[in-house]
Structure 1
Amino acid sequence: MGLPTSTPPQVLPAPNNGQLLGAGGTTNSYLTFASNHANRQNAVLFSDNDGFLYAMGYNNTGSPTLLWGWMPQALLPQLQNYNTFWQGTNMQGGFQTIDATNGANPAQWHTYVVGSAANGGILYDLQLTGTTTPNLKQTVWEDDLGGNYSQPLPSNPVFYQYQAEGGSNFGQTWALWVDNSTVSGTTTSYLIGVNVGTGQSFQDTLPFDDTATPYIDAGGNLYLGDNTGNLYEISSTTLPTLLAPGNKKLTLTKDFVTNKAIGNYSSQWSNGMSGTNPGQVQYIGGSYYQGKNYLRVQGPNGITIFSQLNGAWSPVWTAYAGGAGNWSSGTFSTPSTGVNPPITALPAGAVISAPALINSGAVILPVTVPPSAGACGDNDAYYYLYALDNGVFPSGTFTDSTGKAITGAVFVGYGTAFTPTITSFNGRAMLQGAANNTGSSGTFPTSFGAGLPLGGPAGWKFIN
């Protein structure tokens, strides 16, 4: 095998999409599909830079079994240089599984694996088959874009799925990516999509330089971000009209909400920072908490939380390397100009190194802090904690493994801080940290929810 990719392995269980299972009544075709595949063996999918995506079957009683391996066709000619090939970034990207229909009438359901390789220069869509084992059936679609194409960041596709039972398009699903093409120093950004069941695809030109991974919220609205910190939205009304084969040129006035950016997350603090595009958008996410929708917008140097009122988005608070602040009635304030209670600033020189996680109304932000000037050693990895609605420290939300309340940033380990995972342990939320290196402890720290109500979903779903 080659060097591992940065894409986390994914567990593929038997079909169990709750949104689809709950759609409609007894005519719901997904119910039949899920029932017929209820005993399908679980599998773990993982990619490796030897050029393969692997599926490993497992159960609670037997040994793991390699089910299949798949290599993009575009990588095959490079195998002649295998001595160096396996050390490259051949499968660097992301992948995601989804149950969807193939456009037939009546609907025919299958499980699909959709992803990217070669940093986004290759996009693919695979169909699985089998009621007892998730075997590979066929490559539905592979788009070999070439070496001048890349994703802004290695990431999974996002999905737009029609989940209204009874409609002719029930179960049809589009996978979406953003890819950038650089030719002679000029970069062009594209929104690329494929109908995972039919292989029909489009490549639409965006009217800005996208630096962010795309995000779709619970209502089916698509969010993108550019290299100057601007945030853009394609509404759930407009997006379905774009999901059609072809190559279109999108415009702000025709295709985007408010005919312009819906906000900027970094304009208050990025101008004085060094580096190329210090205020660029990298990650966008969302949550519904206490009756209000929120967006989190991140870049390498800061995070800003937006809230929605009457359909419009407004910034609420921000934390960045060397400072913090909030907005009141549209006016921005920093601690020196009266923010009260204070919002924790990130250390100077700190880098936000992974997407934040929202849980129990708290924002858990992975931050990598370099050693002080003139000092040697590894970076320190921390989780900085903020209340979602106002940015203050979320007192009483988490405890350590001994039950002691956490009152500040959580030290995770050394190297790069990664997004934590949340699981349930004895009826409580358990926060498991992750970084490059544990240090002498040999383990990553674990924190527990203090029993407060959860703050809403950290992911997305579609409602039509």
Structure 2
Amino acid sequence: MDAKRKIPLTRGVAALTLVTILAVAGACGNDTTAAKDKSPGTSKTASNSTASGAAGSGSTAISQPTAAQLAAAGFEKLPVAPEGERVDRSAAPFSDPTNVTNPLFPISDLHSAILNGRVDDRPFRTETTLLPDTRIIEWIDGQRVETLVSQYVAYLDGRIQEAALDFYAQADDGSVWYFGEDVYNYNENGFIADTAGTWLAGKEGPVAMIMPSHPRVGDVHRPENIPGLVFEEVSVKTTGKMVDGPLGSVDGAMVGEELHDDGTYSDKVFAPGYGEFYSAHEGDVEALALAVPTDALSESVPAELRTLSSGSEDIFRASRSGEWKTASSSVEEMRTAWDAYLQAGDVPSRLDDPMGDALKALAGAVDARDPAEVGQAAHDAAIASLDLQLRYQSPAETDLARFDVWARRVLADAAADDMAGVRGDLATLEWIRDRFADTLENTDLTRIDAHLEALRTTVDDEDLAAATDEAERLRDTLGQVQE
């Protein structure tokens, strides 16, 4: 999970497509990938000074920004902590780096998580997924570390806003280190606007501690430590705190105060079994809604949740053919199913409102006989249902179903003559594809990839009719794969 995400996120203006960025990526940089590699291009490495104070036996001193660098970035008045309070100026050896056991940042066992909240007074939702790939990064000359790769995708008002690949490893003392990230920020037209926030340890700057091994009140560490590019400093304020979790109280949480590069502060909470749990900054909030396997159940997906998913599909198809009576009947079936699921209890607290809001919007859209609004609301209801289903099935199964829902979104956006929406839908499909690709038969994956490539061509040509046809073919193939 990405424990350093800034709220609000950076935006920009450029007309790059995701496939173009990924096609040229990985040609440069101080890293190799154990499987697939998706990294942006190179940038100049800043010169750093070696940290003051001797590193412990077997530890490596971490280079630190000089006073001149801090001043050059405009940080000369930033109220950073005294060096003596820092616990991140040296790193223990990395003999088993991808076995991350730190309970406050359990990325090895955090297979999939959902966070939600509000940013700029709009609904904000993120999905994080541990990918099967690892990346080997040369973080100091002659020293390479294998890192885990976690995918982060953020949606603002239901549209992709950012995607990132984050690289983490654990040192032998139990501290977890952040080795960089590949960032892709999207604009309202569905293009990659910029890659602001991208960095790699050993290239742009030093590796950074994301979580101490045993945080104590007063400890200070920097999850990002490259002035002028990425910079944050966290001071531990509370440990062993009881917090409200998705399904009840969670004990042993850590509360940190995060200093941002603009001099503002935000609250940040980390909880055992979840990692980043809650963050708030200037009115924006992002909180964990569900994580697996922490919140997973051994039961099969309840019939009520399946009704919610199938109902959203039925309503979408009925709206396209003008069968509004059928659509209204399906809305009532979905309401009944949702009420029954709520009465059964054990609903993650932050996943209640998204489904309730989606059903309300769906009913209103059907009553208004507005196909475009139905497409949006049906999509939101389907995603909300799949978030709940994540407790009962594997992340790969959930993501394959999400993939189908986003392919359906292409149909809705194309029908609404929304080229920007279709472009963003395609970007989302490309990111979700990487989450389940390793679980499919090679032939099935090849078929899906062929459809994605063809869909990409229609989007590049801005041919909405062709995009509709290709999305239908993709969904047909997905139906065969899911049988």
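No value in this document is a laboratory result; all are computed from the given coordinates. Only a predicted model underlies this, so the values are computations on that prediction, with no experimental measurement involved. Cβ atoms are built from the backbone, for glycine too; each structure is taken alone.
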Task: When mean count of other Cβ atoms within 10 Å over residues 99-106 is computed for each of 1, 2, the largest belongs to - done: 2
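When helix-only ellipticity at 222 nm (-39500 (n - 2.57) for each DSSP H run of 4 or more, over all residues; to 500) is computed for each of 1, 2, which one produces -1000? Intermediate values should be presented prior to the final figure.
Values: 1: -1000; 2: -11500.
Going through each structure in turn, the value belongs to 1.
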Task: Top of 1, 2 by relative contact order in percent (Cα under 8 Å, 6 or more apart), largest first - done: 2
Task: Which entry (1, 2) yields the derived value 0.98 for Rg/Rh (Cα atoms, Kirkwood Rh) - done: 2
Open item on the list: Of the structures labelled 1, 2, one was used to calculate Cα Rg over 2.2 N^0.38 Å, for residues 115-330 alone, giving 1.08. Name it.
Closed with: 1
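Can you say which of 1, 2 returns 0.70 when FRET efficiency 1/(1 + (r/R0)^6) of positions 123 and 203 (r between Cβ atoms, R0 = 41 Å, to 0.05) is computed? Walk me through the numbers on the way to the answer.
On the way: 1: 1.00; 2: 0.70.
The structure behind it is 2.
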